[in-house]
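Novice: What follows is a set of structures to go through.
Where a number appears in this text, it was derived from the coordinates with a stated rule and is not lab data. This one's a predicted model, so the numbers in the text were calculated from it and none came from an experiment. Cβ atoms are built from the backbone, for glycine too; each structure is taken alone.
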Structure P
């Protein structure tokens, strides 16, 4: 039986050592970073017995913008279109089996230790699923030329064409935020957008901002998990759950406003215990989830996410 056993120290025997501290220390993993920026409010209506596809409505801008009125003329009329997006509902999970002997002889609770390990695993799994949808955004930016450390070039077909040759800096950041504002991408919270990437990818801009007031308190607002600071109407968030794509120069940063990825939840994540078999000698614990993630705005004109990266 693969899993946790008493006979191998590193797989369970260490749970009862003569010199073992009576305090159990587990290797904690970071909380979800990508998933916290997904919208699950409407998706929670999916429920059971309703098929494997969740459909949601997307309301687009009105066809004709309003303007001034002439007193004797009738009020102008317009309309807007409604499109639909879908999220595929799939199963996700992982399990750790363990022997009855390990549970009976171990000083610490085997199910508790297994649950902690599985919770950490689930956090990384959810971020990976959410990040895969962030990566489908059609909007990409990169350094315009190797000698210009200010300008960025935008592509709208999901493929970056420029090669970034220097580390991300505060001038690139300003250009991207200006671009987002001029595309009328709505802010995520208040007047602020969010950026999400690895700590090392932010290193240059963090150094740049050491001489700048990095965070401005403007009343009580949501502070996201992993948030490290605010600059030019953007809040920076660090994550380490999703792998890097390249070097510090070519690695990704996601910039986004409101309405990024929808999460459809049929069965929220939960810890499940295996029904013991082999006369109680074979046990196990698993995490289980039934749901899915989907990019909300797939059309470039309405896209909410911009990905900084490099063609090489």
Structure Q
């Protein structure tokens, strides 16, 4: 079996060094052929020098590529043209990887019925865990914390996973459109979702997506992710992504492109937040307001673009 590990990165050289060290130290069976492709999405913080140093230190194991067009989805799609191995694995530049990760990741692909797999992602609270960020609210915030934990037992997924720890046979990208370039991080832009949207399409197409808990990465929860304003921004961005990827229900009433059910939903959540005496419930309702606001903003922009296209066609 042969595998390419694809790691796209942007201006995270200190974090990237740790991840590359952990990848270089992987324990793998002798019959596994593997490489790591580091895709630098136009960084200016020493990422290129760091990655090239690993290429020199581990010839044949690491490769470096530079993609100038800003946007993680552009970098991911470009990387697909640079690899020709049977299995493509994806991870991020800010995770902690177990030494047996690659071995466990590839194990299911010995079975030809496995086409796509999602692995386990657990949070690591190196800077403490606030009391409000526990229990049901923690499960609700798995997206902002990049957590994907479906338990100890393998299963088939109906829920779209995250790109920090997933793998596909290369032929999947020949059968399905690639990552959407209007989604995903772009420089400092916080819009997410290119990985989830792709995985959701795979699931919708009834391509089996298996959850393999033994291939584990841990996602450190940095101090900025413990601030409530971070979650507000994340849910606002999530709302924008939702508006871009989901169609309006048939017959939905709109005002300047904004579905009225979004407005009523946001108002309802805001009232519930104001009336709630439970801190966790109040925060949950406020995050729903943030998501609805993101959808409203994206809907207005979509309506404006549609009107401009119509005006151009009429003129």
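Novice: Looking at structures P, Q, which one was helix-only ellipticity at 222 nm (-39500 (n - 2.57) for each DSSP H run of 4 or more, over all residues; to 500) calculated from, given that it came out as -13000?
Specialist: Q
Novice: Still on this model: For which of the structures P, Q does the calculation of P(r) over Cα pairs in 10 Å bins from 0, in percent return 6, 24, 33, 24, 11, 3, 0?
Specialist: Source structure: Q.
Novice: Taking FRET efficiency 1/(1 + (r/R0)^6) of positions 108 and 204 (r between Cβ atoms, R0 = 35 Å, to 0.05) from the coordinates of each of P, Q, which one would give 0.95?
Specialist: Label of the source structure: Q.
Novice: Another question about this same structure. Quick check on the output: 0.40 is FRET efficiency 1/(1 + (r/R0)^6) of positions 12 and 276 (r between Cβ atoms, R0 = 35 Å, to 0.05), derived from one of P, Q. Which one produced it?
Specialist: It must be structure Q, since only it matches.
Novice: From P, Q, which structure was distance in nm of label points 7 Å out along Cα→Cβ at positions 60 and 76 = 3.2 calculated on?
Specialist: Values: P: 1.9; Q: 3.2.
Label of the originating structure: Q.
Novice: Work out the source of 18 here, i.e. which of P, Q gives that when relative contact order in percent (Cα under 8 Å, 6 or more apart) is computed.
Specialist: It traces back to Q.
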